[in-house]
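Participant: What follows is a set of structures for review.
No lab work stands behind these numbers, since they all come straight from the coordinates. Just so it is clear, the structure is predicted and the values come from calculations on it, not from any experiment. Cβ atoms are built from the backbone, for glycine too; each structure is taken alone.
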Structure 1
Amino acid sequence: MNQELHSRKPWVAAVMSLALPGWGQLYNGQANRAIWCFLSFSLLVLPGTALFALVVPPTLMLPALLLGLAGTLGLWVYCAVDAFRAARRPLAYVAKPWQTTGLYALVFIACALLILPSLTIYMRAHLVQPFRIPSASMAPSLLPGDYVFANMHYNCPGCRAVQRGDVAIFTYPNDRTMYYIKRIVALPGDRVHILNHQFFVNGKALAANGNGATEFEHWGTTTWRVQGELSMTNMDAEQTVPPGHVFLLGDNRSASTDSRQFGAVPLADVVGRARQIWFSRGDGSIRWSRIGKSVN
């Protein structure tokens, strides 16, 4: 039985693998190799990023991210070179029945437009999501231009429960298309009150004094820094946090829109917890000293 012979174009194989790791191998008829190239790339880029963000200690995060980036680029280039070399080997190639332009297009659409986006959406919704800090409302803990990884495996069945002191990501009540980041200072049923620029939870002051300077607040074993004057906006009388809600404040008390203005936030709208800073840029330069810092 005669089979039509087709040469494989090395540059086509290389470009296809650059567009989608494993796609060039499929063009070469190496279906098994194509699957492994695609799976390796997908697992390194998406679950690998989540692993770096959630598991690696803060002091090792920057080297881990650089190593992961180098590994991703290395694998990407390897797949392209491998496809190029494989296409050069034979002078003629026996085309398999399934090797058609329609199948190539279908595989690209399925992998690049369905599988990878679905994995990305799942990772961002349930594992880890990056956020950029746009304002100084959380200074000095977070500065404008900080980029943080947020643990999205949080405040859900089987996840870590919210705690006082957590820096939380939540849906802004007045615009549900926006996320805000503030610190949880009171839980459902807590009594909250501001007196002499101090914040009280169940009759206990979070800070030793309220002189408006940079100082420390603490609850239990958790300690954080705050700055600015804590005004009494909407807090003239003692309030009780409603069931199923939390009370949040910005660490920069003079420059934050928080629960003093929009009230307690439903727990269902708290979607993540800021874990660490993975990049920071401000005043026209990279703030290297902030990269890898834990968000406390």
Structure 2
Amino acid sequence: MNDQVKPSLGHHAEALLVRALLVLLRCFSLGRASGLGGHVARLMGPMIPVSNVARRNLVLAMPELTAAARREIIADTWENLGRTAAELARLGDFEETAQGPGFVVTGWDENVAPALAQGGPTIFFTGHFGNWEIIPRAAAARGIDVGFLYRAASNQLVDEIILGLREAALGRKLKMFPKGGPGARAAYAHLARGGTLAMLMDQKLDTGLAVPFFGREAMTGTAMASFALRFKCPVLPVHVVRTGPARLEMVCEPPMAIPNTGDKEADTKTMTEAMNRVLEGWIRAQPGGWLWLHKRWPKPLYKTRRDNE
């Protein structure tokens, strides 16, 4: 924890509530904990004001959808988020198995293993799909220690709880690099040492490049492209699909093409645009599995509402 920032009373209360929920969820099996979290979130989430952000995002991204279809996707989004949060309490119970609660990995031998065999740094490019927390566990089962560039929780006490759950699931300390200057430098050093880094690249930033996302320009982070161009390392698109109650599939796709025209600015833009196209394809394939709850496009687009939204 940052000793210079003293947690407030509210932060302590929030952390106490999180710990109490974890105790409750640990009374259930993995499948039942996931189901409880999903049921509660699906019931209550659509009534929370942030669901208006999700509704507007869906209008901007896929205007062809009916209002009923949007409502169903928003409910699916909340259910997936509730399951993901509840599964954190039993993250260590996830095992690779052909059926029942657990996970499978597809495309690893064809797409990931050959890239890793080359040695040197590697980037896993992913987003907030399914239960993205399973990626380090699935990689660890194959002997790969993945570092994660992530956005830390605003409550430092809660962030420590979450990090503790992740480390308990793997039985060792994780390489977690919080977004921001120090975290980015630590992630760079991790890659420079030949490490493997996973990057969640689907959130809006105030900096970066304005490149198309669902046909509309959105500020998009360039860290992944910058790292890839600097190290000339494989970038492996990986995302998690929820296929059933506490049932996940980690899908590994072929490495992305790394542009090499000699124009760093142009190459960064080309790769960042390609990244958004990959994300868009994943979202269209399973829209309810993505986190629609953050504002992905410029703020003025959220001030204009149509009556039929």
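Participant: Suppose you compute mean count of other Cβ atoms within 10 Å over residues 123-130 for every structure in 1, 2: which one lands on 25.1?
Facilitator: Working: 1: 16.9; 2: 25.1.
Checking each candidate, the match is 2.
Participant: Also, quick follow-up: Out of 1, 2, which has the highest value for Kirkwood radius over Cα pairs in Å? Walk me through the numbers before you get to the answer.
Facilitator: Details: 1: 22.2; 2: 20.3.
For this comparison of Kirkwood radius over Cα pairs in Å, the top structure is 1.
Participant: So volume of the Cα convex hull per residue in Å³, for residues 59-130 alone, computed for just one structure, reads 172; which one of 1, 2 is that?
Facilitator: Here the read-out was taken from 2.
Participant: Starting from the value 18: which structure in 1, 2 was relative contact order in percent (Cα under 8 Å, 6 or more apart) calculated from? Walk me through the numbers before you get to the answer.
Facilitator: Details: 1: 18; 2: 25.
Derived from the structure labelled 1.
Participant: Sticking with this structure for a sec: From 1, 2, which structure was helix-only ellipticity at 222 nm (-39500 (n - 2.57) for each DSSP H run of 4 or more, over all residues; to 500) = -14000 calculated on?
Facilitator: This figure was derived from 2.
Participant: A value of 0.20 was derived for FRET efficiency 1/(1 + (r/R0)^6) of positions 43 and 283 (r between Cβ atoms, R0 = 30 Å, to 0.05); which structure in 1, 2 was it taken from?
Facilitator: It traces back to 1.
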